[in-house]
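Before anything else, here is the set of structures, which you'll find just below.
Bear in mind that the values in this text are calculations on the coordinates, not laboratory data. Because the structure is a prediction, the values reported are computed rather than measured.
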Structure I
């Protein structure tokens, strides 16, 4: 009976996932609005690109061009449309779950496990408007396992699949360069290891790797070709190509910056206390019960908070950060030992299985630095877990299938328990959090807030009323061509009021501002004369040093002296130009 059900799910699992996604995501498509979210940035930059601004030169991207161009193509059909953009990213979530389904089905042969994995990824898809991250992880898992580790008909199919993996890698580079660099290391490793596959001549392996690698490189170049051509035509080719060489140095600098607090003498943990200007979240903001302040950066909670956190959410949060370190370490060490044993014994099947675990885990770990070193919060943890969950499921299955002795059963039981703990911690931490992209967004409502660019969302009544006031304060005192600037990071305000920003980079905080921030932005303020300036008083890095007036006091003082106060809405102060148009 189980085998029959499993066979049905192998075939019809994708249909079930599509129906589930439509019902699940449709139930909260228009719930919630995050003023400081990635959606606002993506929409504003997409609109700038539609106007003809050049990537990197005229507007800062932060990511690569393919992060934004799909939204420009969408907006060219629908017009700037917030709900259409949300629907697009939910479609990306569905695609991610479907690719994960195929990967698990191919590597385990189980429809039940494949469907279960797909359901988990639909239920917790990761932070909305950043769902490319999870898709990149699972797409490379599928492409690399298919190309190098699953059975193929012959030489031609193998090299074509390797070429396809090169195309997926090219798309990855066009979305996030640093993820592409990490994936490239995995690809190079697989090309080298393919030469020594047990059970066949190394000459065949060399031929496959050379021809397949060349085809993959060609596919990577061809994927880049339209965007490179555009860069040459429009005069931003040096900046476009420069990203690829500069990112290595940037990653090294970022890692050193994030490692400094661990190398320095630890300071007593400090809580984020209430300030005179508390920020009230529209979308739930993740908090950490204790956060060390080192240069105002957001740091991880202490390990002992797993057991000593004052609230369950604090304990779950700490466990969600540190448990993947233990689980992935166990997976990598175990698979590496198994791989060496398989190589010595000449076991092609064991060689393949151990490499499947290493490839799936490695692809997931390309997203690991994002949350562990750069920004330890729920949005980044949840997107790392998207490719990590398929790796966990496949690893557990392969180990349990090989358990044939008492020791094997004990090892399998230990792995199963650890995997179950990881999944339980993930759901306990992320499921209640709107910032993980879940149905927790339905906590917003029942009041409807309507703004420009089809921002039509359900919010709590007090939040909807406050946002209506914020929108009126800006729209009623400005024209569509007037500048509106938001600090440190509220790009959704520009989108929902349909007012442009002159800021080249829409994001800044205390760790990035630099010593000349005040003088530089006061000069920009004088030159551009914006109709409105919005100051968000939230602790953007979860500590007092990161509240805007604490790290930009001169700019804030100048603003209060030269602009008139237009009201405070959900912790956002609006300052209006003294001669701004009256409603």
Structure II
């Protein structure tokens, strides 16, 4: 499957040099397809380069004529490879039968277990699981149908609302008869806000209502028109004739205070207020297939009756145009004037024993994340709630790492990612201790986006060429992460038990086998994940993950597990004699250094060492 990007200036699906590598060097006999039709910019060039399936539009599509334009030998070889795959995989003789229903009680229970086992407990001062002394619980934030259940794009799933039990509903059901649940919205979360009304917009000189729109024709001609608002979804006809390139207007708020602004767009844009950039970014489409809308967000302070100049530079040409899939260039400026949502949430938290704050961040195929802070007013919400109630639990409903300026002020943090339809039941089970979070971070949470390679790039920049010079020094090996330390390291995660491991034996053959005993000294079942890292002696700051073992240990029990490291792959990373092996629980854990054995060493030759996971608690 060919990716979307260019390598050395040539799109992957059109690069003979790249497509020939698996066939000539590796002897691979399969067929090439694009990562959907958007990866093919020039169907004829793609076919000439060796792509076998240049498009998915059918006989009347844009690639129909291209197939016949190439030579018979090339066409026949493509057909032969595709048919060989279909026959060899068995789908010709035994076509798959589409199930009428893929949801059964067993399936839903499995989905719930997946959520629990992938949720990462990042911080816990003891508030979780909720104790019997909790009598009043406040649930704050997008915890209903406005929670994030799935990403957008190829991974998107159309939610079945008839079987969806939201986090709020699930918490209420689990709490019934035990404690009172109070509700406060607190924030609208990461969504496109209602369009800015025409009544507060005027042309740049303030002489009349409206927005000045500069349109550019496909032939380069320019014209200016006046619209009542900034709420445009281009039709296919407009895309083929002209498109807006610049919006200019004055905005006069009728209330003083922080205003949330959003820009829902298909394409790219930079938004400035009084000459200062407040939002910048690009989206190929919003939403992308079944996923959530992915707006740009910011908060600005406005004064009632005082006009500010608004300017939006638009690049709608970078948006996808697939009308049959609902994808068209768009620009919609939305806002949320000052309200009492955070104040109401603070009061609900103050009256509760524990406050659970759900916050979210939309993400999708067809976009890049340019920032790591929570969108809109969500950081401000958490700070306000935590100031009113130190027993605050933050549920991060996000696609990955976020910065946490409030982390030391809250009692617990749960990273739930995008959990799908079983979000609600799984979250309730973890909050009340019916299940223990079993996940570990598959990435590093940095303290700042500037600690990551490329983190110094402006949010609105979409460079056509990026020079990758950092090699393998990304993630937990990035220079900024090593210099400043991670907020939470790769591999990190807590649970409700108290586990540790002891190294029993080390043995080497084709692979290095590290025998461990994992002990759970707590009163609940717990997950323990042991990780092996190779540490180059000539680079003290660098380490490389080379093995993982996971154990679920009953309360007050122990289990024996084996951590395996493939010797050949280890040699490819760091040569023998220039390395040490570490057994740890995260990329930042000092861990235990073990003497690398030779094949002649007996299985009993070892050191016995115990180690507990690095905590992020008191």
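Match the computed value -5000 of helix-only ellipticity at 222 nm (-39500 (n - 2.57) for each DSSP H run of 4 or more, over all residues; to 500) to one of the structures I, II, and report its label. Before the final figure, lay out the partial values.
Details: I: -20500; II: -5000.
Working through the options, I get structure II.
Out of I, II, which has the highest value for mean projected area of the Cα convex hull in nm²?
Working: I: 28.3; II: 33.0.
Largest value of mean projected area of the Cα convex hull in nm²: II.
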On relative contact order in percent (Cα under 8 Å, 6 or more apart), which of the structures labelled I, II is highest? I
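Which of I, II yields 20.2, 69 for Rg and Dmax of the Cα atoms in Å, for residues 150-301 alone, as computed?
Values: I: 23.1, 72; II: 20.2, 69.
Structure II accounts for this read-out.
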